[in-house]
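I've put the structures underneath this note.
Read the figures in this text as sums done on the coordinates, not as results from a lab. Since the structure is predicted, the reported quantities are computational estimates derived from the model, not experimental observations. Cβ atoms are built from the backbone, for glycine too; each structure is taken alone.
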Structure P
């Protein structure tokens, strides 16, 4: 049987030495966030902070700090989840190996929530201001719930079958919110809550919403799981947790997990928004202040001995990296059912997840042909960009799985080499302009807006990737410090960006015009213009983060010998990506030096954090 609440989880992790109690008083304003990030970076245990400054509730950090710990929490159920995913990806496997499905029906029974009359979650009441006031980064606009489970039901289909459980950050203080009455609810585009909210607005009514914190760890994972629309996360939580999720009815008519640690009950106010944010987010920059819906809170409940789980976000990898890795493991077998011919996908964490998606497809249109351009790969790319959270991908690199050596989406360096060796920039670049992108991505012309680029690679190697700089390389004035960031990838320091948001910088075009297609620089198929080429060339992670979070394909890509023919853009020489910080980009996240010194002093020999961070 799986873990039924957070108290069982703490006990189990403590039993195996994967949880440490910290009894020194620590501040949820910046200190705990920094400690959690350092503990994650060290691969450390979960940390239970028993004395939180200004708060009666203990806080639990780094619960999902390692993939091994996450697997341990669900060790009894992960095989069943993977079995369900295999059946989705290959239904005929049940006929080939029927013995493998024995017992699956009993486990599927766990997917049905169990409605009960009462539960510990509603035993006590408190106020918003008495909750832990976690502020993760210096410029955050207030305190946030960072592991919320936001529950709503479709206005036309009440009940758990029409429900959505998502992880949408919740601002509980600061800004213009009425103290102890309102919180900010930030949900990004293509989220289930948005579907419910739109239906409520169409009816001219507020939308009841409950926000849960804690409870069975399966609920937290379910809230970030990219399930198909119409599949309730509560059902998946039961399947992953190995038991039916007990739920109780709250005063606003919605359900709440009986074993949750906290529950905020209220409704999204009809036709009202307030400024929400800023917030240090998972791309490694601040998500800026924007108008978002307001949740009017009518009740705040908590269970006896309630524990407040939390995480913080920042430049990857962070604790949410574990969620992504776990999701990849659980869903890998189901990928072939998404788009026929697609065998694997990987949203690259180091690039911020949505900015870069790698995929392996198939070419079956003309198996008798020789040296054909990408064909079915393009259809598969369109299919991927129409699939749920995958539709938020900004750069999609898709390779033919039939080519040798066979590409592997999880070996990002080798996959990039595979693409750069084969892509024909005159043929294999396909732009989608004036479309939607991730809410947290500020590279486009406005919020939620930007462009996409599909790069498709098929066939034999077209070029060898240089491993040293061209000996006769000469750069235009203002551009210097060229460095080979990877074989075939040239990082060049460029002047500080000056331009208009949504338009290409003048010096990007000037740079490309400086070169002719017969010059040696074109031996490098990809050139990235950056603010600091030393930093970018230091690691693959730096290259991925800078290149794909700081560029919009439509406005920040040019090339040597570029052309447009019948509305198709390409270039005869190197492809050039402008990955400088722009004036419309939010600032990268930086820690408060004073807080860093304070926390590091606690980690010295004899200190309460020694050996943990």
Structure Q
């Protein structure tokens, strides 16, 4: 018998397979805990639970998932040992907390040794895995605040003992097992599951195809389709970086092939994906946390965010159109595009879950988690009954979607647990009142100066931190200062949410811009600054709605309509001026005229008679600039609809 020259490949390591299966089971369990809570399954069996009990189980599952996924150099057995010991040990510890939580309020006063040890272990586990997966930023903040809670007496802060601090962090409903974690488990996980089902059933591809059918034939069609697809998918995913990675892999090469410079293509993708977090109905996890913070229906948050989101994407689309016109980038070839009618027909069933979600969320004003669950059920039903491009959702894929959703949710649960620690520490030390008072003192009580100060702090805090963590920190520390100078709760919280999100585009960290730059193989710094230029509206609009609540659809109808019209026209004017093209190339004086008059139109008339006068003068100047014939630029290929030369 001859020996083979090349031995057969070794079978996959049994331990690795076991860890994979265990991770899948934990992920499904995490989603099951969320759905069971949404449907109140224990209540249907007559079991009453404290909300902290399912939260403790969910956090334990997230820590176990993080432990298994922990990347450590060395053999598989070492990784498995570390993951199993740390992750499953923390799951067991939090299982004990969930089981004994009804007695925990009494036990927390006595602080038995076992409770102190479990508290330290859970705190350490959360901070360890947040550090490994998301960096040091939020870990440093938690450690600094913890040090102030224990040793901050020299600053005049109330202090506590280390064991009391640890037990408070775990057992108090305003800390780890508090509002941010509750929102993540109860509301965000069902939306993540919806996004995963949409991806598996072909919904993400359909959004790209529909955007190409809608915008592809027009000037700069590839870029407009990229903006549309990223906005649509971004509002569901609620994560700018993952959205860039998901849609950018298709849209960025397409934009480059049609003539856009790599840094412009990357910047457009980053700006559109970040803007998706500002676009109702979903808006990412932070918007749900905001609704709970303010104790208002989520519908009110989404309604208030609608007009600023329209302004953002109006400016983005207009800049894309003007850039394409300036560069002579025509639409895509007709034969390369799907027909609009067929695109709509082929994926018409994908509209059903969105219609269901809107109806449940906005018309019935039901809790958002029930709207997400209704969307999940309707999407599963239509995707099983009607395939898209040969893909029909199967029961096995439902399990795959739950596994993917659980794994995607685990880092979010860790971040929200750490954010809850910050809320608890601020409550324990009274630091929030001190920071708010100091911010008002530094600004001299001037509203505009305070807004600028908070904007800068929000962007700085946001660098390297997920949006929900940034929002929780700033809502706890700085939102009270904004309400002190006259902003409503909704104005103050949307203000810090906007600037916290803009850290995704703002250098030096700019995670969304850097991700897009890597895909486009463009210069990082040029991409970052280009993205900031394209997303300029997001840096201006929060200042405007801080002075004019009409931009948040609050106030009399006439005032709201006037604010919306002037803001839209002003946004369009600044977009034209910044792109430097109208019917032809604009001279620098005319570009300045468009930008300045557009900026003047953006001034809220509620600032006083001088602002209203600026609006009127700006409208007259803009009318003159629009009707004054642009300088011709020869044969203008920019008016072409497609590359075949069809006139627009």
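Compare distance in nm of label points 7 Å out along Cα→Cβ at positions 122 and 498 across structures P, Q and report the one with the greatest value.
Largest value of distance in nm of label points 7 Å out along Cα→Cβ at positions 122 and 498: P.
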Given a value of 0.40 for FRET efficiency 1/(1 + (r/R0)^6) of positions 106 and 242 (r between Cβ atoms, R0 = 41 Å, to 0.05), calculated from one of P, Q, which structure does it belong to? Q
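Taking log10 I(q)/I(0) by the Debye sum over Cα atoms at q = 0.11, 0.18 Å⁻¹, for residues 258-385 alone from the coordinates of each of P, Q, which one would give -0.58, -1.11?
Q
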Which of P, Q yields -6500 [helix-only ellipticity at 222 nm (-39500 (n - 2.57) for each DSSP H run of 4 or more, over all residues; to 500), calculated]: P
Here relative contact order in percent (Cα under 8 Å, 6 or more apart) was calculated and came to 13; which of the structures P, Q was it taken from? P
Which structure, out of P, Q, was distance in nm of label points 7 Å out along Cα→Cβ at positions 322 and 370 derived from, given a value of 5.5? P
